[in-house]
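Every number here is computed from the coordinates shown, using simple stated rules; none is lab data. Because the structure is predicted, anything quoted here is derived from the model rather than measured. Cβ atoms are built from the backbone, for glycine too; each structure is taken alone.
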Structure I
Amino acid sequence: MHIKKNDTVQVISGESGGKITVAEGRGVRARVLRVLPKKNKVVVEGVARVKKATRPNPRKGHRGGFMEKEMPISISKVMLVCRKCDRPVRVGYRIEGDKKIRYCRKCKQEV
């Protein structure tokens, strides 16, 4: 996977609507919270948020009500943002010694 946890990404496609309450549209930049490689999806902070109704559970200390949570979106809808270029870029790989290193395809800097 070319995107890892805590990377900054930019959403390149998708529209907000339906059950989604917060922006999932183009141009949103945010941090990756989780990566789901088996499903080819990522959970991005503040993107694709839905409201979920929860029941109160006194044993666990849950009050109940509405809870907002981020849902996974396809990894093909996001691009990594290079720290140096400060724009969405494609990721390349090179092997230095015994390590595989990700780099920006535009400025050739390590990501």
Structure II
Amino acid sequence: MMASAHFDRQIDVCLTRIAAGLEPHEDLDYTLGDGLLTIDFDDGIRFVVNRQAAARQVWLAAGARAWHYDWDDATQSWVDDRDGHDLYTRIAEVVSAKLGTPVRLD
């Protein structure tokens, strides 16, 4: 299991990267703080990305769906614990679908 300090650093980098990708989009608001990123859309829908310290995971809740991600040192990325897809790819997909415009999280 990943050490706590390493996990905290990876979470900070992750959430900051997501926030930077959301910044150009005026059709949403986001709030970042204390291991939690909320994405609020004009229609009242909210997506949430948050750290789960006990499990050493990042969780994404978007609409009625939720995913759990583990840090993979080999690929230096957050990967889904079921099918192995990348966290940033999934967030870009669900936010892009919601906005109807492409979102990039480079």
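Determine which structure produced the value 31, 23, 15 for Cα extents along the principal axes in Å, for residues 51-90 alone, calculated from the coordinates; the candidates are I, II.
Details: I: 50, 19, 13; II: 31, 23, 15.
Of the options listed, only II reproduces it.
Given structures I, II, which gives the highest value for distance in nm of label points 7 Å out along Cα→Cβ at positions 11 and 35?
Working: I: 2.1; II: 0.3.
Greatest value across I, II: structure I.
Once percent of Cα pairs over 23 Å apart is calculated for every structure in I, II, which label goes with the largest value?
I
Starting from the value 14.6: which structure in I, II was mean count of other Cβ atoms within 10 Å over residues 43-50 calculated from?
Of the options listed, only II reproduces it.
Taking helix-only ellipticity at 222 nm (-39500 (n - 2.57) for each DSSP H run of 4 or more, over all residues; to 500) from the coordinates of each of I, II, which one would give -10000? Please report the intermediate quantities before stating the final value.
Values: I: 0; II: -10000.
That value comes from structure II.
Ranked on relative contact order in percent (Cα under 8 Å, 6 or more apart), which label among I, II comes first with the largest value?
Comparing I, II by relative contact order in percent (Cα under 8 Å, 6 or more apart), the maximum is at I.
Can you spot which of I, II the value 12.9 was calculated from, given it is mean count of other Cβ atoms within 10 Å over residues 3-10?
It traces back to II.
Between I, II, which one scores greatest on distance in nm of label points 7 Å out along Cα→Cβ at positions 27 and 67?
I
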